[in-house]
Every structure is written in structure tokens, then in C-alpha cells.
Structure 1
Amino acid sequence: MKVVILAGGFGSRISEYTKKIPKPMVKINHLPILIHIMKHYYNYGFDDFIIALGYKGKIIKNFFQKKKYPWKTKLVNTGLKTMTGGRLKRLSKFLNKETFMLTYGDGLSNVNLKKLLSFHKKNNKMVTLTAVRPPARFGGLKIKNNYVNYFKEKSKLDEGWINGGFFVIEPKFLKLIKSDKTFLEREPLEKVTKMKNLMAFRHNGFWQCMDTLRDKEKLEIILKSKKYV
């Protein structure tokens, strides 16, 4: 099964690093966060990655030319200003009309990916996302009987659960993405919510994104302590 990682954004909120490198290459304890993410998937038996490149994508390409890992990595330039949905749409031809996994290039978790996939298959819906309990500065989901009934990016409502990434997606979802300007987190996911085709796999364990320098520092402490495993 292919794993898509969105790694093309500007990462402007952590500009201390992203003026020089793309956010997925920011190091957490001497290793790019991108590699931490890929190792997590690999540990669960997922070893076929497609990385959607954009901002400073050459740096990621150069990294993989020099470093060898025991998994397959396909690097695809998806445009400098393409939005998250548009990046995914551009990868359609590489996904072979099969179920695939998707995550962002700036978040770590100890979510059980095998259980996530089993949950997705059991419910037989178009999209499953991993719902996590975050700091209140993120948007909210309303979940009932594992269905997502409400999806809003950066809503002011504190619903207790948010989109933590780590998706399992059926290929027909790609048809809901209109263009390069489409945000994955807006029209496409809001549409599948209304269609009762978006499921939430609730994860109560470790999850942390890296939006800011403070987040990076928090991740370094957590990974050094190994309390997230």
C-alpha cells in the first residue's frame, strides 16, 4: 500500500528554519522529521512512499540521493504554490486506483497504523482520518458513532477532537478535488462529511505537530524521553 506524504508547504510559522530548508527537513534530535514519520510507517510494514514536493523540494531530493533507506521513495514535484488537495490530485497517476495512506510532513504520532487500516476496511467508507485530542488552537470535529458529523478547519469551537492527519483514503476521493487551489481540509473533506463517508479513528496516545519553534522543542524533549512509544 502506498503512503503519500505532503511535504511541499512553505512552513512560514517556523521561519527560523524554513527560510533555508523545507519544514519536513527540520531536524528533531539530528534527524529530519520526515524520516521520523517514514520510520513510523516502516515499523508497521508500510514501505512504499510518495512524497509530494514543493517549496525547496530540491533539498529533499538531494537528501535522498545521499542517504539510503530500506523503503521505496518516489519524489514528485507538485508545484510551488499548489494547495494540499491539489498536491494529492497531482499524484493520482501514481496511486494506481488503489486504497492509500496519507499524512503531513510535519506531525509525529504513535498511532497504530495497522489498527487504523483495519478500522478503515471494516467501515468501508471513502476516507478515515485519525482524530486526536490537541491543544485548543486547532479546529474541531464532532464525532458520533465514529462518523464525522462536523468538520471545520481552525474552528473557534473546542470540540475536543481534531484532524491529526494519518488518513486512509479510497481513490474515488480524488475526484472531489477540483484543482491546484483546492485545500484538502476544506471542500473535499467537508463534502465527504456531508456524504457520511468520513470516519474517525480515535487516537488517545501521543500526537504532536511541528507548526512552531516551540513545537519543535517539545518534540525533541518527547522523543528523547521515549515516552511516546
Structure 2
Amino acid sequence: MYSILVVDDNMQNVKFLELILKKEGYNVFTALNGEDGLTISRNEKPDLILLDIMLPGMTGLDVLEILKKDEQTLNIPVIIVTAKVSPEEAKQGLQAGAFDYIKKPFERVEIIARIRSALRFRDAQLAIIESEKLSIYAATVVTANHKIKQPLTVIKLAISALRRELGKPEFSRQSYEKRIDYIESAVEEVNDILNQLKEIQRPQISNYVRDIKMIDIDTPPEHGEKAE
């Protein structure tokens, strides 16, 4: 069941929207001001927000800007619903991240159609995000396997050599220390690779072999940014 948050300071409008939305099977949250709307948005993570522009104190545009700057709420589609919307206000709302806007008074059929369109957009957006996450996860696994395999092989060979040395009646201290240095160097290399992966903020995917992708951790970051 989709959930919708209605933010409007007019109780009559809130009740009307709540009635028609519940008849359509939506779960409805309501707020009479921007502050409460932000709190509910963060706590409940509604699937859609119907937001009035003319609110007491914090305006609807203020609320919208905050929603779109917050990682918890930036992907929630917002439809501006207001009686007074100038072309400039509509432009500001769309530029701030609103999906659509509807002028009051509105028809039930119109607002339900707009809501369904916004929810379809949200579902498509979430599907893209999920697909990107899976691609990045798969590329990270390939990258870790590719980059870490060589130092792990060095560690394995060094340990095998140490076991052979320990099996001898007399073993060379110099040879023993050399193998230890190999292991320490390989461990440090693995640690560096894991730190590079941890620091990536915007992964750059490159071709590994055929259709298999990996994350590029060798390209230096530009303009002082961390590796992407």
C-alpha cells in the first residue's frame, strides 16, 4: 500500500484529500505546517507528498528545498497543491525538485491521475537506483578479487616457503626475514586496496573482461576530490 503525506494548513482541504485518497486505498499522513511535514517525511518516508505552498511560517518552497537536500527524503516525489501559484512560483517549485503542481480547486480525477503518474515515476526511479546498487556491488566484488588476488598469492607462497625453512635442520635467518617482509608488504597492499574502496564516493565503472565490470581505483581523483 502506498503512503501519501498531505501538508496543508487548511483543515478542510486536508480532510477532503484524506477522504478521496483513502477511498483509493492509500495510507494517508497529514500535517498542518511545514515543520510537522518535515518531521513526518523523515520518520515515515511516505511514497509521495502533496505540499501546499502557502503555509504559516515555513513556506512550501522552503519545505521542498529541505526535502531535496536531505538524503532521507530527496527521492520522494512532491506535488505542489496550491490555490495561488504564479508562473514564477511554479518555475521555482519545479527547479527545486517538485515532480508536478496542481492548482486549487482541483478535480478528484485530475489529482488521482497526477498521483498515479508520480508514483509510477517513483517506482521507476527506485528500480534504477536498485539496479545501480547491484551493479556497483558486483563491480566491487570483481575489483576486490582482481586487486587482492596477487598480494594474497604472495602471502601464500611466502608462508609455504617459511614452512619449508622451518622443516630444515638449520634455516637461514636472512631468508626467513625476507619472507616476513614479503608478507608484511602484501598485507599493506591489501590494506591500501580496501582503504581505496572505502573512500570511493562516486564509483567509476570500467570494463574488466567481456561483460564483467570493475571499479576504477587507479585513476587519480580530479580537483582535489576523493577517488571516484
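Bear in mind these aren't lab numbers, they're just calculated from the coordinates by the rules spelled out. Computed from a predicted model, the values in this text were never measured in an experiment. Cβ atoms are built from the backbone, for glycine too; each structure is taken alone.
A few remarks follow.
- Each of 1, 2 could give Cα extents along the principal axes in Å, but the derived value 44, 38, 32 comes from 1.
- Test item: mean count of other Cβ atoms within 10 Å over residues 20-27 calculated as 21.2, pick one of 1, 2: 1
- Parent structure of the calculated result 1.5, given that distance in nm of label points 7 Å out along Cα→Cβ at positions 132 and 148 is the read-out and 1, 2 the choices: 1
- Given 1.2 for distance in nm of label points 7 Å out along Cα→Cβ at positions 100 and 124, calculated: source structure among 1, 2: 2
- Each of 1, 2 could give log10 I(q)/I(0) by the Debye sum over Cα atoms at q = 0.23 Å⁻¹, for residues 68-179 alone, but the derived value -1.52 comes from 1.
- Origin of the derived value -19500 (helix-only ellipticity at 222 nm (-39500 (n - 2.57) for each DSSP H run of 4 or more, over all residues; to 500); candidates 1, 2): 2
- Here relative contact order in percent (Cα under 8 Å, 6 or more apart) was derived from just one of the structures 1, 2, and that gives 13; the source is 2.
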